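Engineer: In C-alpha cells below, several structures.
Bear in mind that the values in this text are calculations on the coordinates, not laboratory data. Given the structure is predicted, the values throughout are model-derived calculations rather than measurements. Cβ atoms are built from the backbone, for glycine too; each structure is taken alone.
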Structure I
Amino acid sequence: MGQKVNPICFRTGIMVGWKSRWYASKKEYADLLIEDHKIRDFIKNRKDKFGKAVYPSIAKIEIERTRDEVKVILFSARPGVLIGRKGERVDELQKELQGKTGRRINIKIEELNRPELVAQLVAEEIGEQLIKRAAFRRTMKRTIETTMEAGAKGIKIQLSGRLGGAEMSRREKQIAGSIPLSTLRANIDYGFAEAMIAQGHIGIQVWINLGTFNEGDINGANAQTGEAPKKPKRTYKR
C-alpha cells in the first residue's frame, strides 16, 4: 500500500488539512473544482520565452474562497522572485488570474525557511540538475546527504526513465533513514517532478520523513474520538 498511495492524500483530512478550503452547492462544486485546477496549473506551468518557469520554487498552492474573493496562498522558498520589484510581479499575476476566472483574486506569499526539507522543492532541484547533465547517482547521493544534515528522519528518492541515456527505461532508488509510509502519525512529505532531457522524460519522486505530528499540528479531524474504547486489562488474583 505504501508504494501505491500518495502519502499526502493518504493523510489529508486526518492529519493534514485540505489544500482547497471552501464550501459550494452541488451546481457550483464541479466548476469551482476545475477553476482551482486551472489556477494551480497556470501558476506552476507558466514559462517565459526561454522556457524557464516564470514563478519558480513554489512548493504548494492553497486556495480559500469567500463570497467576495478568492485567496491564493503561495508557499515559496524564493518569495523575492515572486514579488518582484515593488510588487509588480504579484500585481501582474493577480490581474491575469482575475481575467481568467472573472473573480477578485487576493494573492498571499508564505516563505519556506528550509527548502531542503520540502519534498516538492527537492524533486524540482534534482530535475534541474539532471537537465544540466549531472550524473543521476551522484545527484541523488548529494541530495540525500543535504536533506539528512538538515534534520530529516529519512528520505527516499526514486528516478524512472532512460537514466544515463540507456536505451531501455528503468528505475533507480536510494533510501536513507526510515520512511514509515503506512503510519498515519508519521509526517511524510511527498513531491513529484519531471526532468525533460534529450533522451526523454525522467520521473522524480521524493519522500521525506519529518518525524511525527504533534497534537497541535493536526489540521484534520481528531482521530482519537473515533477510536474504539479499550477494555481495561483483566486482573487475576493469586
Structure II
Amino acid sequence: MNVGILLIWIGLFFPAFQNRIMVQGSFSYPDGPLPAAWWNEGAPARIENGRLFVDADNSTERASTVWLDNKLSGNLLVEFDAKIVSSADLANNINCFFLYSDPCGRPLRNSQNERKSGSYKLYHKLNGYIFTTVANGDTANVRFRLRDNPGFELLGENFTNEMIANQVHHFKIVKIGARLQYWVDGKKVIDAIDDRFNPLHTEGIFGFRTWHTTLWFDNLVITQLN
C-alpha cells in the first residue's frame, strides 16, 4: 500500500488520528560545523551549501554517523533526501539508525567518545533498528536490509532498485506498531513485522549513517503518527 494511501486510510477510520511534525526543514545554516542539535561520530560531518555533508569516502575512518539529539516515540514517518557524491569502491551506502538508545538508559550523546571511530560494530550493542542501503559494487541491484539491535538480527532483506551517484534519492521509513516499512524513490523495498528478537523498540533517537561514501542529506521531516 502506498504510504499516502495508508495515512488517508488511517485518517478516515480513526477521526481522532492527528499527525504531528516533530522535525521539519532543510539544513539551511551557514557553512561550517553541525548545529547544536546534531553531533557526529567517525568521519567528520558539516553543513555545506545548505545540506548535511559527510565525506566518508576520502577520510581515514571511512565511516560516519550523524545523530539528531531529539527523542522520538510511537508511530512515526521519517522522510529525507540523499545524494551520493562519490564512492571509490561503489559502496554507495546510505544507512539510518532509527529509535536508537542505550540499554543502560544513558543518553547516547553522553557516550559519544566511546564510538569516536564510528566503527559499525559499536552500534550493534545498542537498542534500535538499522535501515541499510548499499550497492557493494552493483549499483543496479542494491541490497536493502532492516536489522534489529542488539544482536544485529535480520528482520528484512531485498535486492532491487538502482543507487547511483549524482542523483537525488528520496527515502521514507514508516513505523506503525510492530510494522516497519522502508521506501526508496516511491518503491517499498522492506515491509517487516518486528516480533522475533528483541522487545519492540518504542522510543529513541534518529541518526544518518554511511560507509565508504561521500554524500549529502537534506529535507528531513519526522512526523509522529499518533
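Engineer: Ranked on relative contact order in percent (Cα under 8 Å, 6 or more apart), which label among I, II comes first with the largest value? Provide the component values of the computation, followed by the final result.
Structural biologist: On the way: I: 20; II: 32.
If we compare relative contact order in percent (Cα under 8 Å, 6 or more apart) over I, II, the biggest value is for II.
Engineer: Ok, one more. Hey, Cα extents along the principal axes in Å derived from one of I, II reads 83, 53, 33; which structure?
Structural biologist: Considering all the candidates, the number was obtained from I.
Engineer: Comparing distance in nm of label points 7 Å out along Cα→Cβ at positions 145 and 177 across I, II, which structure shows the greatest value?
Structural biologist: When distance in nm of label points 7 Å out along Cα→Cβ at positions 145 and 177 is computed for each of I, II, structure II gives the biggest number.
Engineer: Here distance in nm of label points 7 Å out along Cα→Cβ at positions 25 and 185 was calculated and came to 3.1; which of the structures I, II was it taken from? List each step's numbers first, then the result.
Structural biologist: On the way: I: 4.5; II: 3.1.
Working through the options, I get structure II.
Engineer: Quick check on the output: 20.4 is mean count of other Cβ atoms within 10 Å over residues 49-56, derived from one of I, II. Which one produced it?
Structural biologist: II
Engineer: Given a value of -1500 for helix-only ellipticity at 222 nm (-39500 (n - 2.57) for each DSSP H run of 4 or more, over all residues; to 500), calculated from one of I, II, which structure does it belong to? Each step should come with its number before you reach the end.
Structural biologist: Values: I: -9000; II: -1500.
Label of the source structure: II.
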